[in-house]
Structure P
Amino acid sequence: MSDPRLTPANGRVAAVHLRDRVKAGKYVDGTPMRVCVPLADLLRAPLGARDRQLLLGEDVTCYEQHDGWAFVQSAKDGYVGYLPVTELTLQDADDTPNHRVIARTTHVYPEANFKTRELSSVSHGSRVKVLADHGRFAQTPLGFIPSAHLVPLTQVEPDPVRVAETFLGTPYLWGGNSGFGLDCSALVQAACLACGIPCPGDSDMQETELGRHLPRDAALQRGDLLFWKGHVAWVADPDTLLHANAFHMAVAHEPLQDAIQRIKAQGDGPVTARKRLGEIT
């Protein structure tokens with residue numbers, strides 16, 4: 001059975017490639033669109049629960065616009081859901097992002113001056129088009145962003161744990177995907193994507209798709225992943241985990257053995273997988 005989280009079909013419409021697999025009123029190619037707000041909740045249904053979040057500049061395929069809601073599939077991980085039509089714009093080659101934010105969060109200013117009142121704030125991983133270099137600031141269609149907080153989209157980070165450590169202290173947020181709040185799987189995904197590693201959106205998918213399994217007696221090293229039912233954590237070093245978790249309600253370091261015992265004692269069971277990512281090329 002197809003995973004509904006990854007299946008662009010809602011009864012009224014479905015993607016053309018699903019014609020022989022699901023029933024729908026019509027089958028469509030979808031329209032390439034892009035998130036045009038700092039942060040968009042991807043909902044399970046219109047006005048429903050939040051499943052994930054999408055960041056400024058991220059690409060989606062929109063399969064339907066109905067009663068002010070867009071039914072979309074995210075380009076970064078295939079996740080489907082709903083968001084207001086007003087949070088999307090058509091993809092325009094002239095506005096194609098060429099940089100991404102590497103600070104946990106940053107501000108957008110009306111001019112190249114940090115003493116002016118900011119226009120908005122955007123998260124790590126947001127994608128923007130840099131129009132011009134103004135020294136300490138980069139001009140974008142939104143306004144001016146500190147140049148130190150941006151890198152070209154082509155730049156790949158070498159250490160996912162170091163990227164994840166950017167989020168230390170960030171509040172835990174179920175279904176969150178940003179520097180304003182995120183959950184365990186989002187912390188893994190953000191770090192992987194910054195390192196050029198494709199990564200699904202939820203921890204069960206990550207356990208299935210990321211890396212290779214380690215033998216139970218294999219020594220852990222920085223960058224390994226530990227999985228539980230419904231949870232995932234980075235190995236920061238052989239004795240320390242780094243994870244977004246509801247115990248600390250934040251992204252935090254935690255002694256590895258303490259975390260394993262605590263998670264088991266609270267009823268969430270033992271570690272279900274130990275995995276190691278491949279070499280980053």
Structure Q
Amino acid sequence: MIFRLILLALAGIYYITYKVHHQFCLRQGSPLGHARLIVVGSFLAGGAGKTPFVAWLAQFINSHATQVPRIAILCHERAQDEAAMLRQKFAGMPQVRVIATSNRYKTAQEIDRDYDYIICDDGFEDTRLAGAITIRLDRAGTPQRIADLVPAGKHRSLPRDHEEPAVTLGQGDIRFRIGRIANAGNEPCPAGPIAICGIGAPERFRQDLASYGIEPAGFIARPDHDPRFEQIIMKFIVRGTQLVMTEKDFARLPEKWRLHPNVFVAYQEIEVSAPAAEAIRACCGLGA
């Protein structure tokens with residue numbers, strides 16, 4: 001009980017700090033003059049599926065635009081694993097550039113004339129991003145009170161802190177699942193690997209593996225963007241252990257480890273409902 005009260009008090013302090021910071025440091029900036037600015041966000045501090053959805057969105061825009069669009073994707077520089085994953089996904093598409101930055105607003109202003117679409121992987125809390133089309137992922141529900149905020153809960157802000165998004169994707173609008181699991185040689189995952197991940201929602205990865213039919217011999221959950229992830233992986237590779245991990249975790253590994261036959265990747269697929277896809281198409285100004 002005492003520990004819970006401490007967490008609630010810390011959540012209250014966090015929210016006061018949040019409001020003061022936005023009032024004095026993140027005042028609304030100037031809208032872009034050329035590119036369409038899209039913010040993919042969530043109330044969750046991590047694990048909402050923003051990065052895989054950003055990849056889906058860039059491909060969706062590329063498929064529905066009347067001309068080949070120039071697309072920039074902005075990630076936070078602290079999330080180098082997410083930037084690496086996106087760069088690997090778009091390696092064959094020169095019209096898509098992934099940029100890691102500490103200031104999405106400043107970078108968007110600097111590259112405005114060079115792109116038709118600028119997609120922010122997160123940036124939901126950056127109120128300087130004026131005129132942005134916001135797509136909010138709400139699969140985990142909407143926070144209602146300060147007790148739902150970190151560290152007492154899993155959310156970063158409350159609905160009253162934001163304007164209504166252009167599109168809200170709830171549980172019935174978007175589905176994430178593992179499409180295939182394979183190593184660099186495209187060999188299927190054997191039974192009983194060790195599952196390891198450093199993501200915001202490790203339990204969801206465990207559930208996705210179970211839905212795919214994989215029962216790991218062990219499950220290791222590391223912190224999101226874990227700086228020690230490569231060191232831990234190296235110990236397993238030296239032992240000859242077969243590993244299965246997410247695309248984001250795989251992307252951070254050196255190439256020689258990505259090519260290792262004992263390293264298997266769970267490639268994620270996204271399904272967006274027809275009404276949600278139509279709403280996204282309309283708000284992004286895309287053709288049918």
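Identify the structure, out of P, Q, from whose coordinates helix-only ellipticity at 222 nm (-39500 (n - 2.57) for each DSSP H run of 4 or more, over all residues; to 500) was calculated to give -3000. Working through the options, I get structure P.
Identify which of structures P, Q gives the largest calculated value of relative contact order in percent (Cα under 8 Å, 6 or more apart). All intermediate terms of the calculation are to be shown ahead of the outcome.
Numbers: P: 12; Q: 24.
Going through P, Q one by one, relative contact order in percent (Cα under 8 Å, 6 or more apart) peaks for structure Q.
If you work out distance in nm of label points 7 Å out along Cα→Cβ at positions 99 and 115 for P, Q, which one comes out largest?
Details: P: 2.3; Q: 0.6.
When distance in nm of label points 7 Å out along Cα→Cβ at positions 99 and 115 is calculated for P, Q, structure P comes out on top.
Please state which of the structures P, Q yields 5.5 when distance in nm of label points 7 Å out along Cα→Cβ at positions 27 and 219 is computed from it.
Values: P: 5.5; Q: 4.8.
Source structure for this number: P.
Among P, Q, considering only distance in nm of label points 7 Å out along Cα→Cβ at positions 51 and 147, which has the greatest calculated value? Please list the in-between numbers first.
Numbers: P: 4.1; Q: 3.3.
Structure P comes out on top.
In this comparison of P, Q, the computed figure 22.6 for mean count of other Cβ atoms within 10 Å over residues 123-130 is attributed to P.
If you rank structures P, Q by distance in nm of label points 7 Å out along Cα→Cβ at positions 139 and 203, which sits at the top with the largest value? Can you show the working numbers first?
Numbers: P: 4.6; Q: 1.5.
Checked P, Q; max of distance in nm of label points 7 Å out along Cα→Cβ at positions 139 and 203 sits with P.
Comparing FRET efficiency 1/(1 + (r/R0)^6) of positions 43 and 59 (r between Cβ atoms, R0 = 30 Å, to 0.05) across structures P, Q, which is largest? Largest calculated value belongs to P.
Please compute volume of the Cα convex hull per residue in Å³, for residues 179-250 alone for structures P, Q and give me the label with the greatest value.
P
The numbers here are math on the coordinates, done by the rules we state, and not lab data. Keep in mind the model is a prediction, meaning the values are calculated, not measured. Cβ atoms are built from the backbone, for glycine too; each structure is taken alone.
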